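Colleague: Dropping the structures in below, format is structure tokens.
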Structure 1
Amino acid sequence: MNSVDVSNELHQLLTGNNVQTQLSVPQLVEKVLSRNEGVLTSTGAVKAETGKYTGRSPKDKFIVEEASVKDKIDWGPVNQPISEDVFNKLYNKVVDYLKAKEEIFVFKGFAGADETSRLPIRVVNEYAWHNLFAHTLFIRPNEEELRGHEAEFTILSAPNFKADPEVDGTTSETFIIVSFERRTILIGGTEYAGEMKNRSSRS
């Protein structure tokens, strides 16, 4: 699978009948409650559980060892390399998994407030509450910005998709992988929403 295939797969995913794009905060809260992903607190905030992982999973974070970046990264325990083949196979599995879901949620916005340096991003979530997290974390575009929005990085988050380390080449069921050439962050096996923040802030 090359970068063209990645783009085609992503286009198919984003044009599916199960896609809910740019829902408002009230709409997302309604989805969270109707899907039993969380509850409202006495103050009206959404409360959701993160499951097994209550924080970052540093041993499961990887950067794809691609020709354009492999000599520019300080590889080590923090910046662990992973092969393009591993990324490609997991990417296909995650996309197929998300295609089969009854609903997925897409947010378009910006990472960074400075208009001269902010990064247009797209966040694709299995969970409505994760999309609500992205909606409140990142900069929301106005109507004009949304019409001209061209994402330069995409986050694909599938918490309930769990890798098989022996088959998929990961260290556990959890993976957070950055591909700079494909401009994609792939997240699976963890319900901790902060992985979207931690990786996108470094990309």
Structure 2
Amino acid sequence: MSGGLITGPDGLQRCPWGLEAESMADYRVYHDTEWGRPVHGDDALYERMCLEAFQSGLSWLTILRRREGFRAAFAGFSIAEVAAFTDADAERLLGDTGIIRNRAKITAAIANARVAAEWAPGELDALIWSYAPEPAAAAPRSAADVPATTPESTALAKDLKKRGFRFIGPTTAYALMQACGLVNDHLKGCHAR
């Protein structure tokens, strides 16, 4: 695959990952309706941050297919509710087959909620969006033109870590930026751009 646009069965051009054969419907819906669209709100951004962290080392499709399980397990990603999780809740999560059962990632999700719960409403949103770069002058033409990290994602990850967040490095921070619309990495000509 060249990494350029692919035309779907509906005649629309999409980024190549939006039409991966094994999972076309799952990726297509996410690509067309969610990825790269602006997300605001502390709980909504916390959810995306958690999902990106859980995805680390795995396929995004694995996360998409378990997303409702994650939402159920993590109280709809309510920062206030997850911040109140106990050790018993963490053990419950380790046994929940509807999510990725990784102790470090579960512990980080709970710890991150506890940090964010101490902040004023809107503070997480404002912090994350403060790292949105100026829009790129040119849209990427192929997947090879899309970086894995940027100076902004590196700075965001560093700032979040300094404030006590866990399991968020520059690559995860950039994936968060892509997913939440801080950057628009839909390829030139993609109908979702």
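Colleague: Assign the value -14500, calculated as helix-only ellipticity at 222 nm (-39500 (n - 2.57) for each DSSP H run of 4 or more, over all residues; to 500), to the correct structure from 1, 2.
Modeller: Checking each candidate, the match is 2.
Colleague: For distance in nm of label points 7 Å out along Cα→Cβ at positions 110 and 134, find whichever of 1, 2 sits highest and give me its label.
Modeller: Comparing 1, 2, the top value of distance in nm of label points 7 Å out along Cα→Cβ at positions 110 and 134 belongs to 2.
Colleague: Given a value of 0.25 for FRET efficiency 1/(1 + (r/R0)^6) of positions 70 and 126 (r between Cβ atoms, R0 = 25 Å, to 0.05), calculated from one of 1, 2, which structure does it belong to?
Modeller: Considering all the candidates, the number was obtained from 1.
Colleague: Then there's this: Check the numbers for relative contact order in percent (Cα under 8 Å, 6 or more apart) across 1, 2 and tell me which is largest.
Modeller: Greatest value across 1, 2: structure 2.
All of the numbers you see were taken from the coordinates with simple rules; none came from a lab. This one's a predicted model, so the numbers in the text were calculated from it and none came from an experiment. Cβ atoms are built from the backbone, for glycine too; each structure is taken alone.
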